[in-house]
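Engineer: Structures given as structure tokens follow.
Every number in this text was worked out from the coordinates using simple rules, so none of it is lab data. Everything numeric here is computed off the predicted structure, so don't read it as measured data. Cβ atoms are built from the backbone, for glycine too; each structure is taken alone.
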Structure 1
Amino acid sequence: MLIFIAMAYWSLYSTNKTFDTCEILGFSDVDDIDFKNYDSVLVAASTLYEANNIKNVMQGAQYRKAWATPVKVPILYLDDLEGHVKILEEGGGQQTHSLKLKRDDGTLMTLRSVSKDPSPLIPEIAETFGIENIVVDGISAQHPYAALVVAQLSKKAEIFNTEPQLVFLPKQVELVSYNEKFGNRLFQLEYETEGNAKWLKKVNIDSLIDTDNLQELKIKYPNKVTIDEKSLVRARLFDLLIGDWDRHAKQWGWAIENIGDSINAFPLPCDRDNAFFNLEGVLPILISNQAFLPEVQSFEKEIDFLPGLISPFDIYFMRDIPQSVFEEEARQLQELLTDEAIMSSFTVWSNNIFELDGIEIITKIKSRRDNLLDYAIRFKKELVKAEELSEDLKGSDNLKLTKSQMACFNCVNQEKSIEK
């Protein structure tokens, strides 16, 4: 026990930083470089997660090498983007720094930082005992370039995605007061899940809204608004395929299709930070026990604990969808995501990143694909057993929904029928 405690503290104290940005290679003094003279730069996403042997055992090897491996990234100046772009506001969740951008045509885009800042997630007790590194180091379980592959897989699976691109953002005049925080950093530039939908290039789809706005729309037009059930089921089964366990309501947008008097909503998943999540090491595995964090699961060849992946979002939107839809969409994904389709999706990675993680991840995706019909049937059974919600979805607290309205999406129709 003493040896275990000693190794744990040695591991946790080996890194005292809570946040660091990318490392730019090839330049002695970055502040003296005029990046306009270059079209790309060699960047390591973060060297914060480099570890010794003890740390690899106690906290896992995870994707440390991918974070520290240099990749060639195109340089982005905001005034080079198509259409005049202006910064609307700073955003971001609990880990990601982001800037929301708007084109003259109303299209919204976001710069999402590749490097994460988990300091808001560190509990006070962890700081008291000096073990905050276990939270900080947990980022190494996320693959820094997962979203790029997921976007390619999504296209082949015929699922909407935000089309992320990896870019290096130098300090520049256009960043104005944001230069210090956002300049000289690595980002994913992607479309937002709200605003106009021109970039989707789909007939009759003219706008994008968040989940809480979709709920409002449903309450206002209960008999007109529906969700495309097949698309939603396919998107959630796809999440199982790529091991993305973090899929709460704020991580979905909706593409709104208007045909005659009908309003149909298609799911638009976003935030792929936890796809291919690779949880290793003694301490992370102990902490992510099924009894405490059943949803936090490592991406393996088989799904470890499927009930833990059922979210309030699933219960709210999918509980009343027939099992036949789950089976049909599982088969469709199996047909669309052939071995060739999966392999070709990884060409967006540089060779050195693919050599580190590509084959292992591809092997796991294929295994999950082959078992997807079984997962789909089990997923539906778990939904049937789940109780209706009695609390608002994440981000919907301000809607002041009735008990019936917060129970499920189609409960709004049922409530109106009772009133009649």
Structure 2
Amino acid sequence: MARDKVILAYSGGLDTSVAVKWINETYGLDVIAYTCDLGQGQDIQAIREKALRTGAVEAIAEDVRNLFVDYFAFPSLMAGALYEGKYPLATALGRPLIAQLMVRVAREHGAVAVAHGCTGKGNDQVRFDVTFQTLAPDLKIIAPVREWKWTRTQEVEYAAKHNIEVEATKKSIFSTDQNLWGRSIEAGILEDPWVEPPPETFQWTVDPRNAPDEPEEVEIGFERGRPISLNGVDMDGTTLIETLNKIAGKHGVGRIDHVENRLVGIKSREIYEAPAAVVLHEAHREIEFLTLAKNAMRFKTLVSQEYSDLIYNGLWFSALHQDLMAFVVSNQQYVSGVARVKLYKGHVMIVGRKSEHSLYRHELATYEEGDQYDSSAAQGFIKIHGLSQTTQAKHQMLKGPGGGRLELPSIIPPSPGAK
């Protein structure tokens, strides 16, 4: 009699390799391993073959880099999504896509459950579980690492007992995850926020102190908020990000050191490498400064924060996300142009920008010949602009105690040592 099936998010590492046999024994389910390429730099076909050797009845490997860039990474860029103003959300963006694809595979193979290798302490368990619950509430969710509470030594012993192929028996000093949009590094010595990350933390970026002594300029073209070209050459999103990761990483650009607030209620020190994402966010923002009206820019900052929280908290498939993206698409319709960026020893400097939709008008901004700004209107504007404040001062504040003097608010504390 055929057994029921479970779709396991399979990375090829110790946890998920051991999970194949453990799920067989504990739940009596046949495991179909699912692996997808988000640009993490692994041979997914080799991982697929390993899953079969480990005991999976079937293994699926897909290249979904373009899907990830077009429908997850670039929309987040358009929205200006930087969690707590720093993290480009690389891992957080990848999880809902993986979970969505696993649900599709589960339907195709008539599976009754889905499984992942997340711990019970991180954010990824939330992103997977909430997506599964939203898209396929009938599927059982199995999280072996969260359930078994084994030490790594116990996992290695279990693997040896069952002849499970594992490449490493010693835990790496860091816990890492990566895709095209960025690389995250945590644990080990990094858990002390006072300690500078050691050199071995980084793989995509050189030490800025050892970066080239000559700066390098790149030109990034945007259309409706999406990057479309690099140095005048049209590129698909995957190629553009891969190319920019190498260029910016060579100059030490893209290192992020962040003590962030996890959804599960703890603070965590995280190190990120995201060369392309950092440069693209800076360049995109500059085209927005050129093409968005003031009130649209101000409101967009509120949307950006809400959007980044939504991604971080695993709510990608919410109705609110659809509502926010509708605003973003409308907001970005004139965000087209080219940003010229200088990369130098870990720094990103905007040195030029242009757009056919620019709201910066030379004839209004210039102090030279050709000035079309009507300065004669300024005096009346200033009176109207300050009318509320001057009226209140005249009829309230200047009639107050102390002879009607307007002074600094008493709530402002003096500087230490001030007399």
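Engineer: I have 3.6 for distance in nm of label points 7 Å out along Cα→Cβ at positions 306 and 338, calculated from one of the structures 1, 2. Which structure is it?
Structural biologist: 2
Engineer: Continuing with the same structure: Looking just at mean count of other Cβ atoms within 10 Å over residues 106-113, which of the labels 1, 2 belongs to the structure with the highest value?
Structural biologist: 1
Engineer: As an exercise: semi-axes √(5λ) of the Cα gyration tensor in Å, calculated from one structure in 1, 2, equals 49, 26, 23. Which structure is it?
Structural biologist: It must be structure 2, since only it matches.
Engineer: Still on this structure: One of 1, 2 was used to calculate helix-only ellipticity at 222 nm (-39500 (n - 2.57) for each DSSP H run of 4 or more, over all residues; to 500), giving -9500; which?
Structural biologist: The structure behind it is 1.
Engineer: For distance in nm of label points 7 Å out along Cα→Cβ at positions 218 and 274, which of the structures 1, 2 scores highest?
Structural biologist: Largest calculated value belongs to 1.
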